[in-house]
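The data blocks that follow each hold one structure.
Bear in mind that the values in this text are calculations on the coordinates, not laboratory data. The structure presented is a predicted model; accordingly, all values stated were derived computationally and were not measured. Cβ atoms are built from the backbone, for glycine too; each structure is taken alone.
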Structure P
Amino acid sequence: MPSDPRKLPQVLYIADSDESRALVRRLLADQYVVLEAANPLDGLQLAEETHPNLILLDHNLPHITGNEAATRLKKMLPQTPIVIVSADTSPGAKERALAAGAAGFIPKPIGGDFVQLVEEYLRGKVDELKNAEEYLREYQQELAEKIEDKIRQLTNTVERNKYLLQQNQKMFAMLERRHKLLETAARVGQMVTSILDLNELLRHTVNIICGEFDFYYSGIFLISDDNQWAVLRAGYATAGRRMLDTHYRLPVDDKSMIGRAILTQQAQIALDVAGEESRFKNPFLPDTRSEMALPLTVNSVSLGAVTVQSDKLNAFNEEDVTSLQAMADQIAIAINNAKLMRELRAGKRRIAADEDLRSHRHRHRRSHPLGGEQSRADSGERQPRARGRALFDRAALAVG
């Protein structure tokens, strides 16, 4: 045995089994420098870096077979003998290995002649391949089928990754939209609750909804005094103004989304209005493709409903309902406050008028005493003043 290990032949063994590598190392360590790789990719790199004198390839390798690795190694190191070590003893196994570029084939389990066979292959032994063209065609066909399978797998992986990317983009877009909806709903709520004039509040609200959310149309309906009609009180843009000019209103029944929203106090959604037979077809809004009707309620009392319409199909989802309904609830509170403020002002005006009337009558009584008729006049003036005071107290209590 040479004293200098650098003068020993190098044998590279590529196998994923620790036991197999340990066995080969024990058998060859006295006469050779044994290099090892646990997978074919590391083995290819190690072979390129070290240029061993012999390469032993386990046939059953992860990712690629020993035959495929032999083909790549043969192209990389054409002068290096490659030997397949395999437990596959089926007919044609050896021939396919030789057709792949191997110089020899050692069957498993490794026997007592293993060291002798390694020495023979190092000295230039090459196993004979009969009917080489036939086995070469079979091997090439096998490679072609594996390549096609890899391409299919790669294509499926690419398509799967593309699908996952699209789903992630949709999720991020949905989260971004939800964030914007919640942020805008909060901003709308802050703005509308600071407006106490009812007409100004309603006009401002529909403009904010369409401007902030980029909707095709928005309108606000309030219930009439007799609770029979939903009367349009504010509408967006030209279509809204035209409907207001015609005193547009809808019956409070289940034949329209506005009517159902008021009756059920629940949001109504039509993602494709063409398929909603029960939806009222509004001639003023021909481009509507999706619609949502949101109830306006305060303390379980219906005040009306707000309609939100889009010129896109499937424009709304459950997240939109949650966000927009939160905004509608704030709008309802603002509307209720504005109505109570209007009643409060009306009560103040009534009380002031009654006070003026009482003062005028008092001055008149002092200059023209009326005797018994005066007490009846005093009694008559107390009634409207009492009604005004009651109205004032009720509105002030509600606002407070």
Structure Q
Amino acid sequence: MAVGITFTNHSIQPKAINPARGRQAINQSVSQPNISLIMTTNKRGFASDNNSGVHPNILNAMASVNGGHTIAYGDDPYTEEAIKLFRKEFGEHVEVFFVFIGSAANVLGIKAATQPYNAVICAETAHINVDECGAPERFSGCKLLTVPTPDGKLTVDLVKKHMHGFGFQHHSQPKIISISQPTELGTLYTPDEVKTLADYAHEHNMYLHMDGARIANAAVALGMSFRQFTTDAGVDILSFGGTKNGMMYGEAVVFFRPELAEGFMYTRKQGLQLASKMRYISAQFSAYIQYNQWRQTAEHANKMAKLLASELKSVPQVTITQSVDVNGVFAIIPKEIIEKLQQEYFFYVWDEERSEVRWMTSWDTTEDDIKGFVSTLKSLL
């Protein structure tokens, strides 16, 4: 059974309780939010696309499935429809499982394809290595074998340093090559680069995993469909993200080899990622994919990053260190202005030794945000 999910750009209004349906009407005063507090604490910034709010269309999609009862734990028509949309994007053969967060998508996806004696090869800057608190190693049992890279991208030549010890019982056995698309440095793999790594992995009885937390930004920047640099390029496991691009929460683990998904329903449950009211994740993904919400929000975020980079060209004290392909700008700035600038527009320092910072734009970043930020930066120099 498939259902259509409709949503509008109108504000969401709570429905009155209907006593005729057997529900007790409850009169309860609800305090209104302190608008002045919101305005002072929710300051604009460039720290992370996680810091932005939820797109109104996503909120409306969630509200549209909020009536009545439906079966829990993913056995509902909304989840069925969302999975069909994923298969339309990636291929009818894929298996799709929704989880709450990106780290869980990475960890559980890796766990599904490995044994505790295996190893995962990744860039030194990979999210699974730097920002998941050791979760991949703890929950999969696998060792992470990292590779230093100048731009966050793996190549076959870089991977080869860890390709030894096969069949030697004292050595962790490499089983997965994991890449991020885009990388944590905002750079991109071309489909050919992905395919080269996938072919190399498959030649050695290994799998290619892709962390796609910002996959929409990559697709927009490449001018391609998701399928062109995943399915067609030989990716085996994908963590498909939406939270950084206007969703409230929810990521997807996509298996391109159905055999890897065998038993994953149990892995997801043991991993504490089986949502009881899954329809609220599924409704988000349906709106996100079916109506090209992902493209609109990612296009805007990427555009704002390029505008920021362009505005900074006139500031000689700022050196952009990476190609601005998606919605991140990495730059070296004078150390003495960082703290003062953060007080006005919060952001993170990427490399303290180099005084390198990271500025992320979001679906709701405005041109005024960019101009105000650059003006403030200039005033501190």
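Comparing P, Q, where is mean count of other Cβ atoms within 10 Å over residues 145-152 highest?
Numbers: P: 10.5; Q: 15.6.
That would be structure Q.
One of P, Q was used to calculate relative contact order in percent (Cα under 8 Å, 6 or more apart), giving 21; which? Can you show the working numbers first?
On the way: P: 9; Q: 21.
That value comes from structure Q.
Here Rg/Rh (Cα atoms, Kirkwood Rh) was calculated and came to 1.00; which of the structures P, Q was it taken from?
Numbers: P: 1.52; Q: 1.00.
Computed on structure Q.
Looking just at FRET efficiency 1/(1 + (r/R0)^6) of positions 49 and 225 (r between Cβ atoms, R0 = 35 Å, to 0.05), which of the labels P, Q belongs to the structure with the highest value?
On the way: P: 0.00; Q: 0.95.
Looking at the calculated values, the largest one is Q.
Assuming 12.9 is mean count of other Cβ atoms within 10 Å over residues 121-128 as calculated from a single structure, say which of P, Q it is.
Values: P: 12.9; Q: 23.2.
For mean count of other Cβ atoms within 10 Å over residues 121-128, the value 12.9 is produced by structure P.
Which structure, out of P, Q, was helix-only ellipticity at 222 nm (-39500 (n - 2.57) for each DSSP H run of 4 or more, over all residues; to 500) calculated from, if the result is -19000?
Source structure for this number: P.
Using Kirkwood radius over Cα pairs in Å, for residues 137-312 alone, single out the structure from P, Q with the greatest value. It would help to have the intermediate numbers written out before the result.
Details: P: 19.2; Q: 17.8.
With respect to Kirkwood radius over Cα pairs in Å, for residues 137-312 alone, the highest-scoring structure among P, Q is P.
In terms of FRET efficiency 1/(1 + (r/R0)^6) of positions 153 and 233 (r between Cβ atoms, R0 = 25 Å, to 0.05), which of structures P, Q is highest? If you can, show how the numbers build up before the last one.
On the way: P: 0.00; Q: 0.95.
Going through P, Q one by one, FRET efficiency 1/(1 + (r/R0)^6) of positions 153 and 233 (r between Cβ atoms, R0 = 25 Å, to 0.05) peaks for structure Q.
If log10 I(q)/I(0) by the Debye sum over Cα atoms at q = 0.11, 0.12, 0.14, 0.23 Å⁻¹, for residues 57-160 alone is computed to be -0.53, -0.61, -0.77, -1.19, which of P, Q is the source? Before the final figure, lay out each step's value.
On the way: P: -0.38, -0.44, -0.58, -1.31; Q: -0.53, -0.61, -0.77, -1.19.
Among P, Q, the structure yielding -0.53, -0.61, -0.77, -1.19 for log10 I(q)/I(0) by the Debye sum over Cα atoms at q = 0.11, 0.12, 0.14, 0.23 Å⁻¹, for residues 57-160 alone is Q.
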